[in-house]
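The following blocks contain the structures, represented as structure tokens.
Nothing in this text is a laboratory measurement; each read-out follows from the coordinates by a stated rule. Here the structure is a predicted model, which means the values were calculated and not measured. Cβ atoms are built from the backbone, for glycine too; each structure is taken alone.
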Structure 1
Amino acid sequence: MSALSARHRDSLEMLNVALKLLDVPANYVLNRVREGSQNGEEVWIFRYAKRSGASNGLGGEHYSFVARKRDGRVLGCTWMDRSLADGALPEKDAAAACAWRFLDRVAPGLSRQLEVLWIERHDERIAIIENGKPTSIIVSGMKVKCRDKENDDYVWVVAGPNEAIVTFERGIRWVNGRVTEKWLHDGWLQER
């Protein structure tokens, strides 16, 4: 078996593991798979785009996630979609409860080692096409930012309207600012 087909097989295995844990929206299709490194470990980065092709591309609508190669651990996911620009955000207690339910499914046991630092509104800007014209909108959620006491790094979950998970990241390291790669952030990707 060639190296290319072995890599392809490995990425499909990781994809299948992650898809058992994550809720990729039905109107999204796999658009790109890439390899990278996060905190010195090899990862797969999976990016889904809208099936319709509308507002796709960097800065636009997408559902993306990062999985560690050695064991398939989901290190993060994000859903940037116009549907998350409208609707009431959960109150702080509801956002925390939503975050804990998500973590219990995606990273069992992780919530027991977390200390909540704060819960506040978090906004992200995305580009869309509306009435044939490019525009931008704000996707909002309530960010539950935590410190992982066991690993001395950071974890957060952003809960959006109807308690949809907008973003999850774990294992985020800071040394005078974030040093962990930002595979889920289109602005960071555009710089590269």
Structure 2
Amino acid sequence: MAFLRATTPYETPAIQGDGLFLRNPGLADQAAWTALREESRTFLTPWEPTWPADDLTRTAFRRRIRRYQAEIREDRAYPFFIFRQTDYALLGGITLSNVARGMTQTATLGYWIGERYANNGYMTKAVRAIAPFAFGALNLHRLEAACLPSNAASIRLLEKVGFRREGVARGLVCINGRWQDHVVYALLTDDLLP
């Protein structure tokens, strides 16, 4: 696992994984991101909060990048886009958010993948790549992740990577206008990654 040098004060090092790499989103990614999100809308809708009406516009993407930069600068979140090494295709995104310091040293792991890249092991590789960054470079102790109980693919992914199921959080996230329960998983720094 190699961490590459950051190029601006609002970026964290790129993370090399098994056949892919993770790097912070930038304005130049707007066209690829918009195309992948648009073509994957039906696939992603059951698992995500309702998209804002302007979500795929250039203006909204610029706001998103500014928010990402502020979150990195303030040590609140670390967003990454996932790219395939062979052709630099944008596959999806993965984020460490809700970073809490002090006595907890924890973050929430969130992720999405474009429909055409799903079920190919890319997200498993991305989670395996980001965990050493979270526990090493960020010095976190715990990663939490949550998914809908009906999201079998996400449950398989988390369990395969070594996350342990901790329970159900009632009404945790508003998905498609409805507060829904989520299964909560966690990975600790001293858990062994398979």
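Looking at structures 1, 2, which one was Rg/Rh (Cα atoms, Kirkwood Rh), for residues 130-169 alone calculated from, given that it came out as 1.02? Among 1, 2, the structure yielding 1.02 for Rg/Rh (Cα atoms, Kirkwood Rh), for residues 130-169 alone is 2. Source structure of the calculated read-out (helix-only ellipticity at 222 nm (-39500 (n - 2.57) for each DSSP H run of 4 or more, over all residues; to 500), -8000) within 1, 2: 2.
Each of the structures 1, 2 was assessed by mean count of other Cβ atoms within 10 Å over residues 18-25; the largest value belongs to 2.
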